[in-house]
Structure 1
Amino acid sequence: MPHPHVLLSAAVSLDGCLDDTGPERLLLSSPADFDRVDAVRASADAILVGAGTIRADNPRLLVRSAERRAARIAAGRPEFPLKAVVSGTGDLDPAAAFWHTGGQKVLFTTDQGAGRARARALAADIVPLGPALDWDRTLECLYGRYGVRRLMVEGGGSVHTQLLRDGLADELQLVVAPVLVGDPAAPRLFGPGAYQRGRLRLVETRRIEDVVLTRYEPTAPGTGDRAAAADRHWLALACELAERCPPSATAFSVGAVVVAADGTELARGHSREGTDPVAHAEEAALAKIDPTDPRLAGATVYSSLEPCARRASRPAPCARLILDAGVRRVVTAWREPDTFVPGADGSGVLTAGGAAVVVLPEYEERAKAPNRHLPG
């Protein structure tokens, strides 16, 4: 099921603390950065926090700028983003400011927590997720039931840790303040855990008064049939490459990227690349990699269209080329239609060869766009 774009937002001290242990909240952002955060909130469809943030900070999580709220309304959106909270116990104070300001609210909790939350008459939709909290189901529900396409997550540290550890965070916006807390008991942004391998990609660095904003995106692919946030980034790139293909009336326009398990891009390609009028995208990308490269065994191939199972122009179809290269994971946006090859089933060939195939249908329209001129 599709997930929204998940943006983790936080401000930390130089020694990585979200707060100190004093009775008042430690303000780490500058006035200009608070305004930036307000703009990010206004761009979001929903803002999510954990129960610990509600208890510790009693936040309202509002878009404060009247101009930004008016712009949301003019665009046909609610004045305020949906406010979401995740709590395993449902043990939350019904008098907290979170419930009584802004627009619609939703609580994601366990079956047992839902009973407790209903007994407290919390002013929110209450969504039980089963015997335990489940981040995949939470994100799927936000996307499918509430129409959330862009989710801003404002804490706390355990929520940020879980989403990043599980490969569900698409973006990290981190503000570093020139403050040292020095208290080992102070809450920190990230806790221990089995995080994905690889370096995050630095997208932006910006000075805002006396703080520094850094934006990162994950790069490491998911594993098996489980999609990670980075899978969406790489598949979007494959769709972008498909738009570069010379148009053809007899073949699809497809883009492909090969990515190692640690998030290193190994190669990219697109249909009819260079001087080869019959080259397929996956074929073009794989041809640029040393076939003895040991990273191929753990790599993922991203293709805007399902790799072909049969082709007339070359002896080996792309599904077979992928398997022969040792790759055992493929992420695609669109199953091959019967336009040129009836009953095409590249995914079946890949699966029979031991590869995991992940389809992200939210990218199907982007993958189809450069092929609109083709019949069917």
Structure 2
Amino acid sequence: MSRDVWNHRAKNTVPLKLPITHLKSVKRNTITHEFDSGSQAQIPPLQESDEHLSEASQLLRQGIQQQQAGELIAAMKSLQQSLVLFQGVKDLQKQAQVLSFLGLVSYSAGDYKNAISYSQQCMSLSQEASDLPLQMQALSHLGNAYRHLNDHNKAIEFLEKCLKITQQLQDKRSQVAALNNLGLVYKALGNFTQAIEYQQQSLEIVRELKDNWGEEQVLKNLGNAWYALDNYPKAIAYYEQCVILARSLKNVRSASQVLKNLGNACYALGDYIKAIKYYEERLQLAREIQDKRSEEQSLGSLGVACEALGDHHKAITYYEERLLLARTLKDRRSEEQALASLRVACYALGDYAKAMQYQQGTSPNS
């Protein structure tokens, strides 16, 4: 998805609570905006007469590039150095820009308390400067971070303010994000109808923008909301559109996740043949990208679906594969689950001798 930036306040900057060596990007359904090639004008130019300004601008650019590359530790260091230099020359607007990105990096790392701290500082500076785009970005980070801390009232308060500014600025990309993220908060509250209403609005705008990356995310979230309402046909309709987009974008991990949801939704409807089809597609993808955990889960799901069809022989084949993989991964819990499934399937076939071997924790062929 095309991305804009979001920015924050400098004085009294709170140091990271996480050890800086442990920053790792966290996957979630939130839509955030970052700099892209179309918004480079917002990045401070390098033709600064002041040596400190020039160095600060260079560090900001470097931090942005590192964040986009997923190098969160390096990005945090560059941005913190940039912030100190901009504080030294008392450039409030540049401080706010850096603080916004520090908020984004903290959020990406799952450090929500620091994301809030940086974004509150950004909000304060951007209000002083009457900078609406920066206020919008800070409000978005605040809303998203509070959602992850389960403070849903604060999340809604900030995201609704963010939405109003996106509408005032006629910034449709940011409007997509605000609507989607509000939907996520209402889903977390269990208000699925309101969640769907916001995300449906988000879908209409993102399609108007022809933003396939954003559309794929919104489709997935809509599928999740309908799934939570036990409306499996609607969930399947959105998930199927999402998988097509994810495959076209080569977003294999997202496709794998949605295929799992598709299989589960079809299983819940009693359409075991279709469930097996989606679980098999997920298994194939998992093997292509060597995602052993997804492979192990897919094998278990396939066994359950085959048993539901009464095909215990096929189920045993999948459970055996799952057992071998669980042992390779040294995953004791999955191994015990596979053994339990194998015992049940063998009893269903009347193969009590084989069931007893699984009861003892051994495979008949081992």
Value -7500 of helix-only ellipticity at 222 nm (-39500 (n - 2.57) for each DSSP H run of 4 or more, over all residues; to 500) was derived from the coordinates of, among 1, 2, structure 1
Rank structures 1, 2 by distance in nm of label points 7 Å out along Cα→Cβ at positions 54 and 86 and report only the one at the top, that is, the highest.
2
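In terms of relative contact order in percent (Cα under 8 Å, 6 or more apart), which of structures 1, 2 is highest?
Largest one: structure 1.
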Candidates 1, 2; mean count of other Cβ atoms within 10 Å over residues 222-229 computed = 17.5; producing structure is 1
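Output the label of whichever structure in 1, 2 has the greatest value of distance in nm of label points 7 Å out along Cα→Cβ at positions 102 and 150. All intermediate terms of the calculation are to be shown ahead of the outcome.
Working: 1: 1.6; 2: 2.9.
Comparing 1, 2, the top value of distance in nm of label points 7 Å out along Cα→Cβ at positions 102 and 150 belongs to 2.
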Comparing percent of Cα pairs over 21 Å apart, for residues 70-261 alone across structures 1, 2, the largest value goes to 1
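Where is Cα Rg over 2.2 N^0.38 Å largest, in which of 1, 2? Before the final figure, lay out the partial values.
Values: 1: 1.11; 2: 1.18.
Result for Cα Rg over 2.2 N^0.38 Å over 1, 2: largest is 2.
Each value in this text was obtained by applying a stated rule to the coordinates, not by laboratory testing. Values in this document were obtained by computation on a predicted structure and should not be read as measured data. Cβ atoms are built from the backbone, for glycine too; each structure is taken alone.
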